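K.L.:
Okay, got some structures for you below.
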Structure 1
Amino acid sequence: MISIAVLVAPSFLLIVIGYAARRLLPSVEFWTLLDKLVYWLLIPALFLAKISAADLASSPLGAFAAILYAGFFGATAFGWLAQRLARMAPAQASDVVQGAGRFNTFLGLAIAEALYGPAGLQAGVLGSALLVPVVNVTVVTVLAAMLGRGGSSRLLGTLGELARNPLILSILAGLALNIAGLHRVPVLHETAGMLGQAALPIMLLAVGANLQLRGIGGAWAPVALAALGKLVVFPLLVLGAVALLHPPLIVAQVAMIYAVLPTAASAYTLARQMGGDAGLMAAMISAQTALAFVTIPATLALAGWLY
């Protein structure tokens, strides 16, 4: 566990630096623009470069997808059932579902590279390609059914935004280049690769800058249920799927990274757009990110010992 903690420590240190930097640089506009830079340019460039160059024919994508989907759909179902049993109001209930099933893709990529080098980053990008479109469409559909505000127009508007999602579009573009055999286009891939190298450290600073640690205690019940789904149920389901399918080691390792990640920072934006409790969602994101300092090394060490 100590060795894993040391390897992932730089990623979390960047988050802490970002949290401190937000206090030194309180400009909301600066951090908003930085978020947009990562979301609209740097991470899409990374996805494009890695997916288009990947050897998809020899990658065990079927097993990888089955393992990741088992964790995501199982944890999302847990969140839905938990909020039903707790009889929460729709806005808070939708946050529990998001908090239990979604994950911070960008942090996952950083940890995969830190632990397993280029092979880990490549597997992480493929995992993102499998998960990001499915997770986004599923979560939007479930939240629309739970919240029921704005009718079909709200759902169609959100789905329209997904169709313009730069992460999904870059995944599709990378797949198209890969299928066409354009694994390394001069200038394009060099440029995308350079942008991708800048993506992860800047993204981690932005994650830290957006943490809101105040106010978590006032909503402990939904925060705890979401954390239980994301940091306990999700990893257990992925570990069980790994034990059943026996995928290649790098697939098992990266799948476990996705399983133990805190919930996605973008969940806050979706909660605000669709009528969820945005303040509660911010508390969930911050609480899980703080817990992940301990749970990620501990869970990965346990998984490594069992697998």
Structure 2
Amino acid sequence: MKNIAVIGAGTMGNGIAHTFAQSGFKVNLIDISEASLERGLTTISRNLDRMVDKEKISESDKKATLENITTYTNTVDGVKNVDLVVEAATENVDLKLKIFKQLDEACGKDTILATNTSSISITQIAAVTSRPEKVIGMHFMNPVPIMKLVEIIRGYNTSDEVTNTIMELSKTLGKVPTEVNDYPGFVANRILMPMINESIETLYNGVAGVEEIDTVMKLGMAHPMGPLQLADFIGLDVCLSILNVMYDGFKNPKYAPCPLLVNMVQAGKLGVKSGEGFYDYSESRKAEKVSKQFL
């Protein structure tokens, strides 16, 4: 297994492509937007530069990694003759079902189809294909090149052979694969998202402010990042989507998203990606923070 296709050049997609390419795989990075592909490659190059600066890799390693990546805007062309496709599109069930129907028709019969979904049922996605035994979840963590965990999620029909193949493949990437079963939110987000949602409820109810809540969790619980800052980093729209998937899947009110989260997403306050969430990431704010560091 040496030829990989990655669907989506966003944060997760370019990180997955980077990780495979750095491990010596030939990667076809696919996105319908040429601009997204350019941004993705720029991000990969910038992240490789950081690794060179830290002497984790050499300039020749960087060059080899970039040479291993080919970009496509046409999915059919991009998935020809690949052994594995990893879908990393937006966390939207209708979009993922559409993509997997297309992949099933375009890919060779032996190609394994994986999704980087963080919450959507693998069984549901597999059901729209003619190869449910070859559909599996590979939930990478962000930032992909750095984080070791990969949640490997078996659908109802995923075969033992495919599961073992993906587990071993993940190890060749330097990751620690952990097998979990197919329930809404899997393990990572089933535990993480209620914590983030409760943190937002705590803010919504006026118990404490943003920085105070994050400080309690960082210093009191030894979390490297506070839950509200982490929510900004993930994307508040993504958090909302995952909570909705779990609420719909379990029909349990404890997964119902906080009204403050819903309102913030509707107002376009999505976190780092929009420049504002629970914290301000605008250029003026960044400049202010930088100036304070040198005063």
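K.L.:
Tell me which structure, out of 1, 2, gives 16.1 once mean count of other Cβ atoms within 10 Å over residues 113-120 is calculated. Could the numbers behind the result be given before it?
P.N.:
Values: 1: 16.1; 2: 25.2.
Attributed to the structure labelled 1.
K.L.:
Using the calculated result -27000 for helix-only ellipticity at 222 nm (-39500 (n - 2.57) for each DSSP H run of 4 or more, over all residues; to 500), pick out the matching structure from 1, 2. Please report the intermediate quantities before stating the final value.
P.N.:
On the way: 1: -27000; 2: -14500.
It was calculated from structure 1.
K.L.:
In terms of relative contact order in percent (Cα under 8 Å, 6 or more apart), which of structures 1, 2 is highest?
P.N.:
Values: 1: 36; 2: 13.
Structure 1 gives the largest value of relative contact order in percent (Cα under 8 Å, 6 or more apart) among 1, 2.
K.L.:
I have 52, 44, 42 for Cα extents along the principal axes in Å, calculated from one of the structures 1, 2. Which structure is it? Mind showing how you got there, number by number?
P.N.:
On the way: 1: 52, 44, 42; 2: 55, 49, 32.
Of the structures listed, the value fits 1.
K.L.:
When distance in nm of label points 7 Å out along Cα→Cβ at positions 9 and 281 is calculated, the result is 3.5; to which of the structures 1, 2 does this value belong?
P.N.:
Working: 1: 3.5; 2: 2.0.
Going label by label, the one that fits is 1.
K.L.:
Out of 1, 2, which structure matches 22.1 when mean count of other Cβ atoms within 10 Å over residues 81-88 is calculated?
P.N.:
On the way: 1: 14.9; 2: 22.1.
Going through each structure in turn, the value belongs to 2.
Laboratory data are not the source of any read-out in this text; all were calculated from the coordinates shown. What you are looking at is a predicted structure, and each value in this text was computed from that prediction instead of being measured. Cβ atoms are built from the backbone, for glycine too; each structure is taken alone.
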